[in-house]
Structure 1
Amino acid sequence: MDFARDATPIRPGDVATLENANEILGGKSGKGLLERIAPFMGPAFIACVAYIDPGNFATNIQGGAQFGYLLIWVILASNLMAMLVQSLSAKLGIATGLNLAEMCREQFPRPIVYAMWVLMEIMAMATDLAEFLGAALGFNLLFHIPLFLAGILTAITTFIILGLEKRGFRPLEAVITAFVGVIAGCYVIETFLDQPAWGEIAANAFVPQFAGTESILLATGILGATVMPHVIFLHSALTQGRIVTRDSAQLKRLYRYELIDVIVAMGLAGLVNAAMLIMAASTFFRAGLLDIGTIEEAYRTLTPLLGGAASIVFAISLLASGLSSSTVGTMAGQVIMQGFLHRKIPISLRRGITMIPALVVIYLGLDPTRTLVLSQVVLSFALPFAIIPLVLFTRRRDLMGGLVNHRITTLLAAIVAAAIVGLNIYLIYQTFTGG
């Protein structure tokens with residue numbers, strides 16, 4: 001059996017990974033479990049960065065500071081949804097050799113395709129706004145440089161990271177995974193410092209509840225920041241040509257390995273999200289500081305509450321999150337344009353265009369954190385337009401072959417889509433009726 005990347009040359013950084021995958025899927029490898037898993041790990045870690053981006057910092061900190069542990073159940077539910085959705089996205093790319101945007105172009109009428117492209121471009125801009133602002137805030141808080149200059153530094157650093165794509169998928173996966181490790185490590189330290197009330201956390205993790213319109217707004221923002229529409233498109237692109245096989249048995253084996261990637265990466269992202277909210281609840285809510293509404297306030301307030309190390313660790317995690325997720329957001333935007341329109345622009349040009357809204361927000365002096373929260377709500381409203389086509393395609397045997405969804409999987413995915421739509425409708429109703 002031959003492995004190839006469709007219409008993409010194999011780069012030196014990828015050769016060893018593809019050779020190992022060849023042996024393992026062909027049943028020729030006598031390696032241990034971790035060595036067998038390693039070649040297939042990576043795509044979900046790139047996708048999971050979007051689940052711990054600066055938008056998550058904004059929504060989780062506000063949610064924890066204002067409502068304590070009340071919304072921890074939203075993070076748990078959102079993470080389970082993310083695992084399901086990202087597994088379907090990975091499966092679509094593996095089974096069909098097409099990403100979600102390309103499949104929409106093939107299956108839907110042109111007016112719908114163009115409308116979806118416009119909507120997803122708006123969504124991509126909202127995504128990039130959050131990620132770019134977060135990285136700029138990280139530079140600003142850590143090195144005390146003006147926010148606008150921090151934004152320029154963010155752009156330059158992102159260009160450098162994106163340049164790794166020229167060396168193959170493996171070097172970029174390694175760098176993004178390292179960023180994820182930095183973020184996770186920072187929140188292990190934060191959790192140790194803030195000494196949370198584990199009993200209250202357990203009590204709120206499994207009991208869905210709200211406390212007024214603002215809590216619904218934040219819950220919708222948490223959902224939008226956790227189940228991210230742009231990486232639903234990106235994940236299918238990451239798996240469509242990474243490791244290719246036409247053998248049905250090996251396709252199923254490949255998908256099982258990718259499931260491990262999804263569970264580990266999304267599980268880690270879920271723990272980090274929970275740690276963000278727990279940190280805010282255990283420090284700000286516990287101290288009666290319910291009006292901690294911005295990332296900058298959280299940074300400044302952590303020092304007197306937990307010591308100087310806590311605020312520095314917080315800033316480092318925010319910077320790592322912003323840089324990595326900004327890179328991933330640019331990649332997703334490229335996939336969306338190329339898939340829907342069959343058009344491609346230089347990724348450096350796209351990076352330059354998508355950073356303009358963030359620089360405008362910084363220049364006008366708008367509240368970065370509130371802008372982050374509202375951008376996540378926009379993402380939540382865009383989610384059904386990514387999830388519904390994904391469910392429709394992965395349930396079709398003519399497209400998916402042996403990797404077609406089980407009926408229970410399709411039912412669960414449909415429930416997820418319905419829950420997202422329902423929550424958004426409820427938010428609109430509560431907001432405009434003053435409920």
Structure 2
Amino acid sequence: MTSRSLKWWQWETLFVTMGGYALYYIIRKNLSIAMPLLGEIGISKVQLGAFLTAGGIVYGVGRFLNGIVADRHSARKVMAIGLFICSALNVLFGLSDVIAGVPHSAAAVADATGSVPPAAASLVWTMGIIWILNQYFQGMGVGPCIKTLPKWFPPEELSTKQSIWNLSHSIGAGAVFALCGWVLIPAFHSWRLCFIVPAAIAAAGGVAVLWLFKDSPDCAGLAVSGASGDSGKPGVSGETGMDAAGYKAYVAKWVFRNPKLWVIAISDFFVYTVRFAALDWGIVLLMETKGLSLASATTLCFVFEILGGNLGMVVAGWATDRFFNSRAHQTSVVCMAGAALAIGLFWLVPADAALWLKLVPFMMIGFFIYGPQALLGVATTQQATAKAAGVAGGFVGIFSYASTILSGIGFGYVAQHFGWNAAYVAMLAAAIAGGVILSSIWRASPA
């Protein structure tokens with residue numbers, strides 16, 4: 001095969017994995033944009049935070065368990081099946097008021113009574129259970145990508161290419177913010193459609209993943225010289241090329257008994273605390289602390305993701321390969337310092353300031369926090385080796401999404417009982433802690 005054919009397949013694989021994971025995001029971050037409308041039917045900040053926390057913890061566990069599945073089975077099939085399951089669960093969430101026996105729109109209740117009554121307990125439980133199930137199966141999205149990219153790209157290109165792949169996070173979140181915040185909510189004032197419409201899009205995308213995704217160069221009839229991982233086809237011993245006992249011993253050594261991976265995992269806990277505090281609470285935070293309308297808050301969240309997040313990931317990946325000798329954790333330390341500075345600046349902007357004065361520092365939070373969000377995945381592969389990449393990513397993911405204990409119910413509780421200033425302090429402290437902890441392995445080299 002020609003060099004041109006190989007490059008074409010590499011970029012095709014990169015874009016397919018990006019698109020597939022972005023589809024997971026539009027059926028995971030839709031809850032964030034629907035939160036103001038869910039508040040209208042009486043669901044409190046603490047209850048919304050509980051959804052985020054419970055769902056995040058379950059997602060971390062699901063990401064770990066499904067990482068094992070992805071390591072041992074076809075990445076293409078795992079990613080597509082996960083999209084189909086999560087799409088179905090999003091449809092159920094959109095119908096949760098009917099399932100719970102509370103078939104009333106928030107607007108109709110408010111118009112009829114003059115005030116919004118508390119949400120029925122059955123509705124809260126129904127929503128919570130469906131959302132937790134959705135979060136578990138969301139864990140089928142990242143493992144196939146973490147596993148596949150090292151098979152297609154050599155180590156000296158991996159930081160840059162995986163940073164480009166990480167654009168999928170911001171593309172997916174930005175797309176669902178735009179779809180719901182600019183189209184569905186203004187036109188229909190319906191929280192249900194924020195789940196049903198994205199579900200239909202994701203299900204259609206799952207079909208495309210089955211058609212276009214290639215697990216490895218071998219599956220496309222190619223070979224990648226110097227790639228980071230094996231390109232063997234699935235067999236009796238799985239794609240790792242080891243029997244079950246050998247694989248368990250390998251994982252124990254490079255994941256569970258690897259102190260550098262523990263440092264990355266704990267640091268990622270704080271990276272995701274900051275990221276989710278800004279992302280999941282962004283709409284409510286901007287409306288209640290900076291005096292923005294839903295449309296303006298949506299615009300800032302869109303810019304946070306699409307411009308700030310995407311640009312930050314690409315610049316961080318390029319800087320890692322250009323200036324930090326492909327040591328992704330070093331770039332991440334610098335980014336965490338920048339994130340702390342941006343949080344402090346945004347906190348100080350008064351509510352009556354011009355929109356651009358709110359937009360710029362909020363966008364810069366996204367610019368800096370998405371650098372380590374992308375690069376710590378690269379650092380995980382570097383320290384655990386490509387053969388254990390799926391399990392290592394799932395292991396780190398448990399810590400990443402355990403962060404919702406702070407960014408979810410913790411953030412909601414602090415905001416509701418102590419005010420938003422206390423919540424800003426928590427964000428700032430998390431950014432500083434993540435950078436300090438990660439700096440302890442500054443001199444570490446790839447395994």
Structure 3
Amino acid sequence: MVRSTLIAAAAAMMCGAGFAQQVDNVYPVPGAVQRGPVINLRTGQPVSPAREAQVRAVTNYIYDNTCTWTGGGFYTGTGVCEDYIDEGRIPGGIGGTAPTGATTDNNVTFFEVGYCTAAAAGTVDIKVGFYDSLGGQCGGFPPAPIPPALTTQGAVFQLPIATMPGGTSTGGLQCWVVGFDLGNTGFCMLSDGDGIYDNNADLDRFNWSWQMDNTVTQGILLSGEPFATIPGSCTYNVPCSADPLYGNPCGSGLANDDGFWINVDNDLAGGGLSAGTGCVSAPGGGTGCYWFGGAPGNPFSGFYMKMGNNGSCGGCAATAVNYCTAGTTSNGCNATMTLQSGIPSASNAGPAIVAATNVEGAKTGLIFYGIARQATAWSPTSSSFLCVKSPTIRSGVQATGGTANACDGTLSLDINAALALQTGFPVAAGGLFDIQAWFRDPPAPKTTHLSDALEITLCP
């Protein structure tokens with residue numbers, strides 16, 4: 001992969017995103033970007049013009065990052081041993097202000113990518129992945145200690161090699177935009193990362209990854225122009241922007257940073273380039289956070305992606321209602337149960353974290369759950385109540401963390417993972433279950449206390 005140098009931004013702008021390393025592998029798009037087919041991702045074959053028209057007509061676009069940088073069209077070179085990882089936000093989580101038509105989760109049935117390649121048609125080898133959780137900020141923020149995990153959530157697709165358009169007939173570079181139709185049954189992406197608007201960039205955004213396994217000149221189209229476009233344009237009821245370079249309608253990806261991760265095979269973040277990979281295309285810093293020097297002086301470090309749904313995955317919201325009364329501990333703590341993130345689901349689609357906060361610090365405890373409420377005094381002299389009726393299922397004992405004699409302890413449980421291990425738990429999708437925390441407090445009656453409780457609706 002040949003490298004070229006782009007004119008750097010002003011020094012002051014460079015300092016603004018000093019946590020990302022600069023890379024120079026950006027190249028002008030040769031000629032016009034061609035619109036390729038819409039391909040049925042299940043069969044690997046292009047769809048008919050009538051089907052393409054139908055797909056585009058019924059798709060509700062939930063993320064659109066397609067606007068070109070004002071300074072020109074560019075792509076970035078990608079190697080076979082690198083995953084490029086970009087981010088964005090799909091609005092609609094519980095607790096936030098969402099556009100009209102947004103849903104808590106999204107049955108993603110269409111996406112569109114842009115790339116350049118000199119590989120022959122029918123040999124272009126690309127993998128694209130989607131992940132609910134951001135995993136670590138980039139682009140002007142201190143990156144997380146490790147790049148986003150790409151194995152735990154979402155969906156990864158091998159794009160159909162046999163029907164992917166390629167370079168020119170003479171072996172020259174050609175750039176394409178290609179769409180993918182997943183039919184009525186797509187894959188599920190939670191809005192705002194975990195189905196809940198947390199007002200936290202790490203929790204409210206998603207990642208998507210790109211890998212291109214040809215060895216010829218190739219790369220992914222750059223997109224993003226936050227200074228000349230409407231944030232989040234072309235999604236839901238937000239009007240499209242006008243592409244600064246071409247004038248056509250385009251989208252400016254919501255919450256897309258001027259930065260991206262590169263994961264280099266077998267290379268730990270911050271460890272420099274691994275000598276064992278032979279990854280000659282990778283940047284000298286190895287796995288880490290990168291940019292192109294900072295927009296608007298240099299291309300914005302976002303990549304072409306368009307995603308759409310045909311509605312909600314299950315049409316179920318993450319409803320959790322507190323009931324009962326927390327006991328007051330020997331240090332004045334009143335432990336409170338919350339649904340911190342995710343959607344409790346009978347299909348166990350992803351993590352759903354319930355937690356007891358304001359617990360006695362430096363103690364031990366556990367979380368337990370059942371299918372019926374009660375409110376029974378824990379002991380005649382205790383201020384706690386047992387709020388979940390037997391029979392119950394207990395989690396393992398865990399440390400509360402925090403500080404002794406303070407109320408900064410926490411107990412937590414991934415309830416979806418816990419339910420996945422229970423073959424006989426008698427709650428189906430749409431049913432209710434109850435959950436509470438128990439923890440040590442040696443000076444208290446029975447040497448223990450209880451939190452309040454949550455009643456949770458189990459989604460499909």
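Here, each number is a calculation from the coordinates, and none is a lab measurement. Here the structure is a predicted model, which means the values were calculated and not measured. Cβ atoms are built from the backbone, for glycine too; each structure is taken alone.
Structure data summary
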quantity: Relative contact order in percent (Cα under 8 Å, 6 or more apart) derived as 36 - corresponding label from 1, 2, 3; calculated: 1
quantity: Structure from which -23500 was derived, helix-only ellipticity at 222 nm (-39500 (n - 2.57) for each DSSP H run of 4 or more, over all residues; to 500), options 1, 2, 3; calculated: 2
quantity: Ranking 1, 2, 3 by distance in nm of label points 7 Å out along Cα→Cβ at positions 336 and 360, the structure that comes out highest; calculated: 2
quantity: Which entry (1, 2, 3) yields the derived value 0.99 for Rg/Rh (Cα atoms, Kirkwood Rh), for residues 304-343 alone; calculated: 2
